[in-house]
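Trainee: Have a look at these structures, which come just after this line.
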Structure P
C-alpha cells in the first residue's frame with residue numbers, strides 16, 4: 001500500500017491500511033469509544049489555611065472532540081476525617097467511561113473545621129466545575145452530586161439545601177450550586193441514630209467521627225445534631241434522590257438510609273432506594289456493572305426532566 005509522505009493527514013483523510021496480512025487478526029473500532037483522562041490536584045478553593053483539590057476524570061472520544069458531558073461531583077467518605085482520594089480513582093473511572101466528567105472533591109476534614117464546612121466546600125466545588133465547565137468539557141446545566149459513607153451525608157446535605165442560603169459561603173456568586181440529582185451510597189446521613197444499633201463503632205460521643213464533625217457530644221445536643229442530619233431538610237426544594245445501602249453494613253447501619261427514605265417518601269419527594277443484599281460498608285458491591293447501570297439510569301432520568 002502506497003500513501004503520500006508528509007501529507008499532513010487528519011484522521012479523516014488518512015487512508016485505511018487494507019493490504020492483506022497473512023495470519024493477522026482484526027479488532028474493529030468506530031472511533032466513538034470513550035477513554036478517560038485523569039487530571040489530579042486541581043485547586044478549587046483555599047479555606048482554613050489549606051488548598052482544597054479536585055481529582056477530575058474527563059471522558060474523551062476521538063471523533064467527538066468537542067462533545068460535552070454531564071458532571072458528577074463525587075464526595076469520597078472518610079468518617080469526615082482527612083480523605084484518601086486516590087484509591088477511589090479506578091472505581092470512578094468506570095463511571096467516567098459511561099460518559100460523565102467526574103470531579104472527586106477534597107473537603108476540609110473535621111480536624112481543621114467542624115460542620116458545616118464540608119457542605120460549604122462541596123457547594124463551592126460545584127461552582128468551580130460550573131465556572132470551568134468548558135475547559136473540562138462538562139455541561140454546567142447537568143450536574144449530579146454523589147458520595148459514599150460520610151460523603152453520602154455531605155452529598156445529601158449539599159443537594160437538599162442547594163436551593164437555600166443554608167451552609168453556603170459562595171466562592172463565586174455568579175454560579176449556583178444547584179444539582180439535578182443526589183446519590184448517597186451507604187451514607188451516614190443521620191447523626192442522631194442512637195449507639196444501640198448493631199455497629200462496631202462509637203457514633204455519638206465527642207471522640208466519635210460524628211462527634212468530631214460537629215464538635216460536641218451528640219447525646220447531649222440532639223436537636224442541634226438533627227439540624228446536621230439530612231432528614232431535617234426533607235421539606236426543602238431539591239432534586240430526586242437515589243439511596244443505596246448494604247444490608248450487612250456493620251459501620252453505618254442500613255437503618256440510616258431506611259429512615260431517610262421513609263422521611264423523603266412521607267414528604268412527597270422523588271426517591272429511589274436499593275438495599276444491596278449481603279453488602280457491607282462499601283467495596284466492590286457498589287461498583288458492579290449492575291450498580292453502575294442503576295447510577296447511569298438514575299442520572300439520565302434526572303437529566304431528561
Structure Q
C-alpha cells in the first residue's frame with residue numbers, strides 16, 4: 001500500500017498527490033488539517049475516498065499551518081515524561097484535529113499517523129490510543145517487519161531511523177494493548193534533505209516492498225512555496241516523478257534490479273522471469289533479458 005503524507009501542506013503538493021491517486025500510483029494519503037486547504041481539492045479527495053482510496057489524519061504538532069493549531073519544538077515533544085498541562089494541551093490539539101477531519105470528510109479517518117512520527121513519541125502514543133476509532137480504523141507504525149527490511153530502511157534513511165524504530169516498537173505495544181489495529185510491515189525512510197539520495201533509494205524501497213507493506217511517501221511540487229524544514233523541495237519532486245513513472249496499482253510491476261537502483265517499466269510483458277530471480281517478477285518486452 002502506497003500512502004502519501006502531508007496532504008494539506010500546500011496546494012501544489014495537494015494537486016500532485018491527487019493526480020497520483022487518480023492515476024492509480026497511490027493508494028491513499030494522510031491529511032494535515034488546516035484552514036488553507038482548497039475546497040475543490042477536498043472534494044476531489046472525498047470522491048477518491050468514496051472510490052476506495054484510504055484517507056488518514058496526519059496528526060501534526062510541529063508544522064505551522066493556517067488555523068492548524070499550536071505547535072511545539074520536537075525536542076520537547078519527544079521527552080518521555082511531560083507535565084499534565086502540556087499533555088492536556090496536546091490532547092486538545094489532537095482532538096481538535098480529529099473533529100476537523102470529521103467535519104470535512106464526514107467520518108473518522110481510515111487511519112492515523114503523525115507528522116515527524118510524533119504519534120509514536122513515548123508520552124504522546126498513549127494519547128493517540130485514546131482518540132476516536134471506528135471498527136476499521138488503524139494506526140500506522142513505522143517499523144519494518146523483518147530485520148532485512150529494517151537494515152534496508154536504515155541504509156536509505158540514515159542513522160536517525162534507529163531512534164524511530166525504537167520509538168515505533170514501543171508505540172506499537174501501546175496501540176496493541178489499547179486494542180487498536182496496526183499495519184504489519186512498513187517501508188519508506190529516506191534522507192529527505194538529500195534529493196540525490198532519494199533518487200537513489202526510493203526505487204529500491206518500492207521494488208523490495210512486500211505485498212502487505214505500507215510504504216510512506218512524500219511526493220509533491222518542488223515549486224510550492226510551503227515546504228517543511230529539513231525536507232528539500234527537490235526531494236518531493238523526485239518522489240513524484242518516480243511514482244508517476246511507476247506502474248499503476250492494478251498493473252504487475254517489472255522491477256529490473258541493478259547495482260544502484262531499480263528501473264520501472266509498465267510496457268507489455270512476457271512471462272520471462274526466472275524461478276531463481278523472484279525479485280524480477282515478469283519482465284516486460286522492453287527490458288534487457290540478461291543481467
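FYI, it's all coordinate maths here, none of it is from the lab. The model shown is predicted, which means the values in this text are computed figures rather than measured ones. Cβ atoms are built from the backbone, for glycine too; each structure is taken alone.
Trainee: So distance in nm of label points 7 Å out along Cα→Cβ at positions 29 and 229, computed for just one structure, reads 5.0; which one of P, Q is that? Let's see the in-between values first.
Mentor: Values: P: 5.0; Q: 2.5.
Clearly, the read-out refers to P.
Trainee: -11500 is what came out when helix-only ellipticity at 222 nm (-39500 (n - 2.57) for each DSSP H run of 4 or more, over all residues; to 500) was calculated for one structure; which of P, Q is it? It would help to have the intermediate numbers written out before the result.
Mentor: Values: P: -7000; Q: -11500.
It was calculated from structure Q.
Trainee: Also, I was wondering about something else. Just checking, which of P, Q has the largest value of relative contact order in percent (Cα under 8 Å, 6 or more apart)?
Mentor: On the way: P: 14; Q: 17.
Across P, Q, relative contact order in percent (Cα under 8 Å, 6 or more apart) peaks for Q.
Trainee: Work out the source of 21.8, 82 here, i.e. which of P, Q gives that when Rg and Dmax of the Cα atoms in Å is computed. Let's see the in-between values first.
Mentor: Details: P: 21.8, 82; Q: 19.0, 63.
The structure behind it is P.
Trainee: Where is FRET efficiency 1/(1 + (r/R0)^6) of positions 37 and 221 (r between Cβ atoms, R0 = 35 Å, to 0.05) largest, in which of P, Q? Kindly include the intermediate steps, with their values, before the conclusion.
Mentor: Working: P: 0.15; Q: 1.00.
Structure Q comes out on top.
Trainee: Further question on the same structure: Using FRET efficiency 1/(1 + (r/R0)^6) of positions 61 and 117 (r between Cβ atoms, R0 = 41 Å, to 0.05) for the comparison, can you identify which of P, Q gives the largest number? Intermediate results must be reported in sequence, preceding the final value.
Mentor: On the way: P: 0.65; Q: 1.00.
Top value of FRET efficiency 1/(1 + (r/R0)^6) of positions 61 and 117 (r between Cβ atoms, R0 = 41 Å, to 0.05), among P, Q, belongs to structure Q.
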